[in-house]
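Values in this text are rule-based calculations from the coordinates and carry no lab data. No experiment lies behind these values; they were computed from the predicted model shown. Cβ atoms are built from the backbone, for glycine too; each structure is taken alone.
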Structure I
Amino acid sequence: MTLRILHVLDHSLPLHSGYTFRTLSILREQRALGWQTWQLTTPKQGATADREEQAGDWHFYRTPSEPGTGLLAQMRLTAARLGELVRELRPDLIHAHSPVLNALPSLWVGRRLGVPVVYEMRASWEDAAVDHGTTREGSARYRVSRALESFALKRADAITTICEGLRGDIVARGIPAERITVIPNAVDAQTFQFGVPADAQLRSRLRLDGATVLGFAGSFYAYEGLALLLDAVAAMRARHPALRVLLVGGGPQEQALKDQVQRLGLQDAVVFTGRVPHSEVQRYYELIDVLAYPRLPMRLTELVTPLKPLEAMAQGRIFVASDVGGHRELIRDGETGFLFRAGDVQALVARLEQVLAQQQDWPRVRAQARRFVEDERTWTRSVAGYRHAYAQAMASRGQQHAALA
């Protein structure tokens, strides 16, 4: 008997984000287990009149909405569309993914129609709001956001989250630890090539011939600490005239970073590629000698583990990362990567200098990093954890399923 799961998502393909890529990995592995999945996105996907959409090989149900729809109206629309689909598809479970705006409608529908609800908290709503600058920590809006998140967590039939940092935060809200299952971020190691030589033509086109390249690939958010990286490079250039920085991607801080490059006189040392297709990112990774993840210390970065270091390890890339909690949970300092004191430009300079001076150790670190991913952080291994969470959710409603036995 096939287990049937209806996933409720903030957004999906054709939009590209870390959220989207995690979702696709989960869906692929669940289908490999023989489970049936359906996917519904909320109005956060974007205003549309469409009720269904095919994106590549994936079929998504959509929630019709108009531009400017407020949050309460979005939740009402989500609940109405979800109710229709539950009656039509008859899922065994509703799996609501962050944010809490997805969890609340899922709980309303699940309670009314007798379907267990699993809530996957990928990040807390209040922290995401602070990160995007819409809420100030400690404000009334922050407290309301946190209260709604806690409300949903306490009422879900089972909870999953992406890392131990968030698990600890959920426990601190009064949720029993045994109700929480960690489904950690992972990678499909086979999709990342190990030890591939850099594309010589791309290197020349980006004016990186003969350079030692520091780099970053991802979204340019303030918490990523890329301004710290530029300050470090400015301090190192006299000793390393061939040093270059390759910044792959874009985002809210892009113009501020370009302005900083001008102020520091680094125009000939920093290359901005703009956003590149996800399928092309590895070609740019291969040009980088040392990746930098200088995330700044704040609640979000202390709690949440990012995906980028795992991708770097899968490719056997050398990288330096700040010692925020999300990085410490992933990285074994000196074994799979290198850590420095978060927010401290001098500590970053010292760590970069050390790593560049000890290139004889790089093959060992690369091999250990790849082995860590293959042994501990594959999607097959991570997604297997849903079996426990789903069985727990169904048991809380007096239900069971043969596929979860």
Structure II
Amino acid sequence: MSFRLIITASICILAFVQFAAAGKMLFTDRGSRIVRIANLDGSGLQTLIPSAGSNIRGIAIDVPGDDLFYADNGADIIYRARLDGSGREAIVSTDLGFPADLALDQAAGKLYWCDRNNNRIERANYDGSNRETLVSTTRPYYLDLDRLHQKIYWGDFSGGNIFRADLPDATNIETVVSGLVQTRGVKVDPAGGYLYWCDRNAHKIQRRHINNGPIEDLYTGLDTPHGMTLDIPAGKVYWVDTGTNNVTASRGAMAVNRGDMNGAGPHEVIANVNQPWDITLDTRVATYPEWIQRRFLKNGPASLSDPTADPDRDQQKNLLEYFAGLNPLVAETLPMTNHAWSNGTLLFTHPRRRSPVTDILATVEISTDLETWNSGAAFTDILETNPGNDGVTVVHAVNHETIKASRSLFMRLKVEFATP
């Protein structure tokens, strides 16, 4: 018996199904005293929480838990709300002095924050209980957690340094970057091995290998870059620029900005606002238009993001890259499908994105003559789904009777847009 794998992507654009609160960026607009929400390319800008506070700063979200946190250092309060902005409550409202930034350990249900004026980094449960001082340090300002290596990173308000310590108890404190002008927006990419930050008064977005190496300028000529976040799978860095330095001929002031994490792509100004201070992302994308907003330039040519296009020339059309969770702008050699025998059973495997997809129908089809194709439980059945770091591998078992009745058997994965 012979077996041949044929991979096709049948594209039939019928309708796109929207998914509430997915594919969004959320940021604090200090100048307008509101929390804003927009699509990942800055479109669809809306107010999420009006009258959010007098001096709102750091923001963080836990998508599975439907939790949003932000700090108001005018009132010295840390708030918690739902992702849709409802149900706001003060969870920490005593003994704060300029709470400036937030970070979450979602697995442990812990909220971390910098308290600049009290010279400490604290943490507590999501409801504010079990509050404790993690480390005493001079004027901490912006922090991030490396959960892969169990580290915490933070910058200082005016010293131009970035520090690191071991979790869970902030032992072995060390200075990992020094000589900056004014550090803001510290973020770490543990798997990629880079530390990122904004230098507010050098007007730059920069990075460096976590442990050593030269500092790289990614984006320059800015006004006042302040808060930052990373979309690591998409290779994007987002930052907000408060515009408070009033630098002549600067780019991206009083706006949300985006660029490539390696600095290779253009600097995109994706949303002009009042005085944005910090930013976080909900990177779930459940529809193809949301995927375009996350992966492609906002004002890029539509021909590159078309479902039938192959901009990275890796022989995988955008529709397949979307379905499989691949990067459409980086050529990858991962096979779309595979087959193998296991204990007398023929297995057919293919990748699928980890996050929900509402507008794609993927079907394994069987044929004996390359003319008539059949699908359904009578021919194949899903045996298991195996989650991995970058997505899910779906394993189908081919019906034994189908194999017995065929001299030749052909299999393919058909991917198409679904009806609503």
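Supply the structure label, taken from I, II, corresponding to Cα extents along the principal axes in Å, for residues 146-241 alone with the calculated value 37, 32, 23. Among I, II, the structure yielding 37, 32, 23 for Cα extents along the principal axes in Å, for residues 146-241 alone is II.
Of the structures labelled I, II, which one yields -1500 when helix-only ellipticity at 222 nm (-39500 (n - 2.57) for each DSSP H run of 4 or more, over all residues; to 500) is computed from its coordinates? Derived from the structure labelled II.
Supply the structure label, taken from I, II, corresponding to distance in nm of label points 7 Å out along Cα→Cβ at positions 74 and 322 with the calculated value 2.7. Label of the originating structure: I. Here distance in nm of label points 7 Å out along Cα→Cβ at positions 234 and 346 has been calculated and equals 1.7, so which of I, II was it run on? Comparing all candidates, it corresponds to I. Looking at structures I, II, which one was Cα Rg over 2.2 N^0.38 Å, for residues 226-361 alone calculated from, given that it came out as 1.01? The read-out was computed on structure I. Assign the value 3.1, calculated as distance in nm of label points 7 Å out along Cα→Cβ at positions 202 and 386, to the correct structure from I, II. Checking each candidate, the match is I.
When percent of Cα pairs over 42 Å apart is calculated for each of the structures I, II, the largest result comes from II. Using distance in nm of label points 7 Å out along Cα→Cβ at positions 218 and 330 as the calculated read-out, with 1.3 as its value, let me know the right label among I, II. It must be structure II, since only it matches.
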